[in-house]
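Before anything else, here is the set of structures, which you'll find just below.
Taken together, the values in this text are just the output of simple stated rules run on the coordinates, not laboratory data. Note that the structure is a prediction, hence the values are computed from the model and not measured. Cβ atoms are built from the backbone, for glycine too; each structure is taken alone.
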Structure I
Amino acid sequence: MRTAVIDIERLVYEFDINGYAVVKNALDQRLVSEINDFWQNNLQGHYLHDVNLNWSQNWRALIDIEPVYLILDRLFSSRFRLDHIFCADENFVSAGGKMHHQADMFEHGVFYFVKSNKIFNGLTGVMYALSDMSSNVSHFCCIPASHRANFAVPDEYRDPCSNPLIKHVFLAKGDALVFSEALVHGTYHVECSESRRAIFARYTNSYSYYRRPVEHADLSLLPSTPNHSKSRLQCIDRDKLTERQRRLVMEPAYARGKLPL
């Protein structure tokens, strides 16, 4: 038990100083093989698929793989949720080939800082490697420690090519990469890349959404005051609200793509 605790502490330390940590052999090879078989038989023909958790128990297992879960549990102080999960092959290149995100994107739920030895963490990605990802395969790259930066990223450092600050992160089949979305990161595209298969899961605080869920409807009433309110709640009449009032009262919470007032 003590060895496991020390290992998690080491990985959290690596995450804190670099913005990412690699969990070796997070997935056992049987699980990797069975998911790859499903992919081969059902997911060919397009480079990205949102994961349907009804596909099989193997896909549902990815929700809370134990060593990854323990890291996330520390980063979020046990208060977090799976926001979305998808799988992609070597033809998926994020952000048009440029590296994206940066520190302190609070309005997007993307941040990382530590105060009084407590981690305050926003959107966090997990990439599971279903194939080996070496230098001859399109792979994850980043600017280490940029999740803690105090200034905006100069444009030239968004380009992963000929970038003196870049770190190439290579993974073996079954490894997991846990990374802060506040890290400047992206896909290093390799021409004529060998096959790459990866699953991307993103987690956020339990009080928030990053992507707006499909079924996320406008609120029909505001919550009552717990243990004190006596009056009965009434449904909101949207026709009596201005557009700004409607957005303030009825629009549900999410980060990505939400317009300012």
Structure II
Amino acid sequence: GNSGGPLFNMDGEVIGINTAIFSPSGGSVGIGFSIPANLAKPVIDQLKEFGRARRGWLGVRIQTVTEELADSLGLKKAHGALVANVTEGGPAQKAKINVGDVILSFDSKPIIEMRNLPRIVAETSVGKAVKVEVWRKGRKVILSAALGEFPEDDKVAMAKGGSPKSGAKPKTVTALGLTMSRITKDLRGRYNLPDNAKGVIVTDVAAESPAAEKGVRPGDVVRKIGPNQEAVSNPSQVKAKVAKAQKSKLKSVLFLFERDGNSRFVALRVNVEKS
């Protein structure tokens, strides 16, 4: 219909760009949605100058800071955007933004919710140097980043998934419903892990455990654990850090999992386990 067309006021002035309609039955009921003209104007200016729309690019993959994650990170309230991945060679890496940082403000604009950051970054001029405030290991850090241009052909490299293959059963350790093992050659092949995969692999997840509730599954790799995000290479290290969190009476412990080349932070509730 009229999607992409102008929205006029009663004086004939363009005040928006039509994008969608509310239609429970498939037909128009007189309710439409538009992008405000002041948001579309910069795009028009870019089309005139460059022949295309240019969007700012930071080079991070982010996730929502939940109450549990905030508690695990030492934040007093859940806000900001948690950095789960940093693109190699991108603006964020050059600015020394790390996986595990929580971006609290960008270019002096507070990040109340995770979804605020992509819009603010996209609307910022390519090449502009901005201040980025992050929460890192219990304190605020101010960094400077020069924005790049969003690569339209940007693709995330993902490892191939697959069903487990048979093989010798390695020695395992269990904690918080996770059965874990060192990454052996057999397990690397069984779960199609890349040759450079590091950490501790999950081989089983107990039903109704904290890990199962958060969507952790066999084949996920534990890369780091704890508020300071310490790297782990064997399951005994994971169990020791969980035991330390239990002894400290923490509500949850922060894990960094990797799956198919993508990282994700998960805060798992700490329950007292019987040995």
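Here are the numbers:
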| item | result |
| --- | --- |
| Computed 20.2 for Kirkwood radius over Cα pairs in Å - originating structure among I, II | I |
| Highest-scoring label, criterion being distance in nm of label points 7 Å out along Cα→Cβ at positions 112 and 176, among I, II | II |
| Highest-scoring label, criterion being relative contact order in percent (Cα under 8 Å, 6 or more apart), among I, II | I |
